[in-house]
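Presented below are the structures under discussion, each in the form of structure tokens.
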Structure P
Amino acid sequence: MMAVATSIAVPEFSSMMGLLGALFAFLLCVIGPISAKIAIDKKCTKLDAAILLIGVVMALWGTFSVWYTE
């Protein structure tokens with residue numbers, strides 16, 4: 001009920017939720033853990049770099065698509 005009330009009260013609620021979903025979800029679920037693993041191990045394997053690069057690209061792609069589709 002709170003999400004519905006907020007979406008009615010705030011006209012740009014969908015953009016805010018898209019930003020949260022695209023950028024922050026990738027930061028918390030992909031980029032953060034891989035960065036922490038690299039920091040703990042003090043080395044970056046090719047797989048780590050590939051996953052990190054794909055995560056950053058997807059986070060940016062999702063964020064820009066939210067901003068430019070409305």
Structure Q
Amino acid sequence: MKNNYYMVMSDYLGRPLLRSEQVHHKNGDRADNHIENLELWSTSQPAGQRIEDKLKWAKEFIKIYESIKV
């Protein structure tokens with residue numbers, strides 16, 4: 001079963017969270033699951049260090065997150 005904060009963020013994004021995503025509580029109170037208190041964190045990193053690999057990863061990253069309101 002998913003935590004309530006996971007569901008709040010998932011509803012906000014309009015999609016399930018990716019395995020590389022985590023939800024962080026800004027004020028440290030894990031019981032405060034208001035969307036204003038939640039931040040989406042990504043643990044995704046490019047595997048390679050070649051410029052081509054990083055550019056490919058960056059383009060994919062932007063495609064995933066460009067619609068998020070910040």
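FYI, it's all coordinate maths here, none of it is from the lab. This one's a predicted model, so the numbers in the text were calculated from it and none came from an experiment. Cβ atoms are built from the backbone, for glycine too; each structure is taken alone.
State the single structure among P, Q that was used to calculate relative contact order in percent (Cα under 8 Å, 6 or more apart), giving 43.
P
Among P, Q, considering only distance in nm of label points 7 Å out along Cα→Cβ at positions 3 and 59, which has the greatest calculated value?
Largest value of distance in nm of label points 7 Å out along Cα→Cβ at positions 3 and 59: Q.
Here distance in nm of label points 7 Å out along Cα→Cβ at positions 11 and 35 has been calculated and equals 3.4, so which of P, Q was it run on?
Traced to structure P.
For the read-out helix-only ellipticity at 222 nm (-39500 (n - 2.57) for each DSSP H run of 4 or more, over all residues; to 500), a value of -11000 was computed from one structure; give its label from P, Q.
Label of the source structure: Q.
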